[in-house]
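These notes open a run of structures that come right after.
All of the numbers you see were taken from the coordinates with simple rules; none came from a lab. These figures come from a predicted structure and were not determined experimentally. Cβ atoms are built from the backbone, for glycine too; each structure is taken alone.
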Structure P
Amino acid sequence: MRWGHVFRLGTCLHVTGEDALSFLQGQFTQELKSSFKAPVAYGLWLNQKGKVLADSFVLKEADDDIWVISFSAHAEVIRKRLENYIIADDVVIDDQTSQWGGLVVGGIDAAVWLVEQTAGRLPESDRFIRTADGFLFRGRRGAGESWEWILPKATAFPGGLATVSAEVIERLRITAGIPAVPIDIGAGDLPNEGGLEVDAISYTKGCYLGQEMMARLKSMGQLRRRLVRVRAMAAPPPSVPCALLQGETRVGELRSAVADGAGGFIGLALVMVLRLDPSVTLATKPGGPGVIHIIDTL
């Protein structure tokens, strides 16, 4: 079954100007300078201490024509973060979030359907294609392939897809252990605590804000906290974020949770590695029942 889900963008910024590429290169954790056409890069916007403010995909149409797109981070956060570091740069940031919408497509035969809709083209993993009036690139929704189609809000999305709910999309993400920023990893957290150093950080590019901390973490290789997948059987998802405890000791925080379709829930939790006993179940309040199990191996 091929499926689709219409979603609201958190951020769509159009960055232009003679210095657009060099400016963003010095702010973003991922490499933006590339020799091929229509590159797309997923990365992070950090503060000076290396904490995560937002994530986004950056699509480069030209060195002076770049799009910053995020699904869960707010446009105001990224815009202010960038504007605070514009000094004498020829850069214009235009917030177009309200003008654009998104369609995520996945499942069996999704690629075939997209080829039919886009005149026989599909983007490679590190590139995007310009459709008639939008952008298409590969997403990060779960373990399987998915594509993000960004189109003007007035555009009618084509048919031929089974509609799935936001809950289903969230279940795919959590099952795959993909953090949502800033929900699972945010302003008080380091990228490495959520495993984001694998896909969102370049250790070979030039300087960017927060790079010193990223280099230190890479050389030290030690973290006090880690984002893990958790599961509870026969229990509804609690309101998040909420504390996780073993006995009377707080050992972490449940950041996101969604019903698993079988009477329980799955979620992502940031836990304290040294304080936690992975063999002991977790509760959401002191003295409460320990119903939450850690799926990942610490």
Structure Q
Amino acid sequence: MAPKLRVGIAGVGFIGKLHAEHFAANEHVELVGIADVDLERSRFIADLLGCYSYTEPAELLGKIDAVSIAVPTVMHREVAEIFLREGVHMLMEKPLAASVADAEALVELAHQNSAKLLVGHQERFNSAIMEIAHRIDRPAFIEANRHGKFAGRGGDVDVITDLMIHDIDLVLAMINAPVKSVSALGSSVITSHVDIANARIEFENDVVANVTASRVANDRLRNFKIYMRQQLLELDLLDQSILLTNRSYDQKDRYSHNTSTQQIDTIPTLTLKNEIDHFVEILRNGGEPFVSGEDAVLALRVAQMVREQIGQH
């Protein structure tokens, strides 16, 4: 039997604790330890999961094969470099870094030291997204809406980095063409950063994506609509459901058409668990990360374009 993968967690806030729990539950993993500046919290979670607790991420070095990083975004590069310099494989919570330059530096460092780098754009592992991958055929227009209540966390960054970047990443993966232009508007409502934003992203192949994100709404919403020539895919990423509408047009009368809508079966799953299981799988058996460092850099570039457009207004 192959030895278990030794994993450490850097940062056990709300998201980091979920990482720790999923890694601990994976039969191929030994959760070695967790590191957090809050020693009391670190000890509490370590006791729950049966591992060691530390205050400094560097204390995990030499004890682990892979690390999962869920510290605040502004600390991503600082903490990641500790491990990537030593060739430790890494799952980094999204976004990869606070800036495009920092993200590019981390990708290069991972390559230099043969460390696999998976970036936590976990919506890629949503069962609805995975189901429609083979159904997308020359989309013309994509509409994405991601709304949520203010959670009191993530306020160190704007809503573009906090929420919208999920849908930016999905759109880039679906369209797979260079971005031609971006226009955007946004407002600060609760924090000192932009809390609600809308972006129109135009691609070189003439596809348009309209993306809206808010972290000050009354209800949670994660909707995606993909318009194709004779089809419409409507996704609810919360319940991971899909509606497919087919349209057939009368060749003689362009105003006459028939439509039929059907629900496509999916099995809702935990996207974070899927992501972590994938990370463990590629480290044990080979393969490339489903969301690469390069993918994450591209999403950050577009997010920066959105941010700059909002700044101009």
Structure R
Amino acid sequence: MRAVGVTEFSGPEALHVVDVPEEPLGPGQVRLRVAAAAVSPTDTHLVLGAYAARDTVKQPPWVPGMDVAGVVAEVGDGVDHLRVGDPAMGIVVPTGAHGAYREDLVLPGGSVVRAPAGSDAAAASTLPMNGLTARMALDRMGLDPGQVVAVTGAAGAFGGYVVQLAKADGLTVVADASEADEQLVRELGADVVVPRGDDVADRIREHFPAGVDGLADGSVQEALVLPAVRDGGAVATVRGYRGDGQRGLRVLPTRVSRAAEDRAALDRLRQQVEDCVLTLRVAQTFPAEEAASAHRSLARGGVRGRLVLTF
């Protein structure tokens, strides 16, 4: 079975085509014939070995990737929401050779749903991980309609989904953007756009002097953005940051692996794409064997939308 992974941890140059055994299918599981796998910063960290200590598999190869889309090839006993031949998308929790960058993958049934109607595999693969993370961030903050949420990194995949989901939830959204991305962020639905940068908290306070009710920190600015939030407000983080313990802020790290089998949440995201609430954005596709080039492109920055490997 063809996959793309690493046999030693290093930079993008370590990625190469590897041969991995086919995974057995068990009850409650789905086999996907993978057509596309999206590339994320989490993948680059895996290639560098950042997660090696917590991976239960200690032998190479290690295959990155948390987002897949393709066609259902087989379903296990107890799976009744998918049929062989269905276009589908799924979220992967990588371990060892079990990652999205492989042409055949077995996943828990709760991690796979039908792909949004009218979307090709590349587009569908951009939704699961970032969409679920955005949904989890908003759910953990628990804001009510009419309250204000700030979003940093709003032009990115996670930030863009937060903006769109927050608007669907009835929240007022203030988001950051570079001058080049301002129009994009407004089109995503932000009510107020402020310049991105280390002073983004000050820019947000200019519009909301009392502070915002919640903040999703997609640009991983951590302590720099806490002043934008009112006392007792909520902050959703994406790299484990837990705050400074001051002003009663509720700092809420989001770990999408906890939602990896939340089929209802994943299927709701699918429906929101079909209802034009969410926008799927593909920046560029690469043949799977050119994964190193995709990782280099991501490292250079400035990518808007997701880079996708195709099989």
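In this comparison of P, Q, R, the computed figure 49, 26, 22 for Cα extents along the principal axes in Å, for residues 145-216 alone is attributed to P.
Here mean count of other Cβ atoms within 10 Å over residues 33-40 was derived from just one of the structures P, Q, R, and that gives 26.1; the source is R.
A value of -7000 for helix-only ellipticity at 222 nm (-39500 (n - 2.57) for each DSSP H run of 4 or more, over all residues; to 500), calculated from one of P, Q, R, originates in structure R.
A value of 14.0, 41 for Rg and Dmax of the Cα atoms in Å, for residues 169-264 alone, calculated from one of P, Q, R, originates in structure R.
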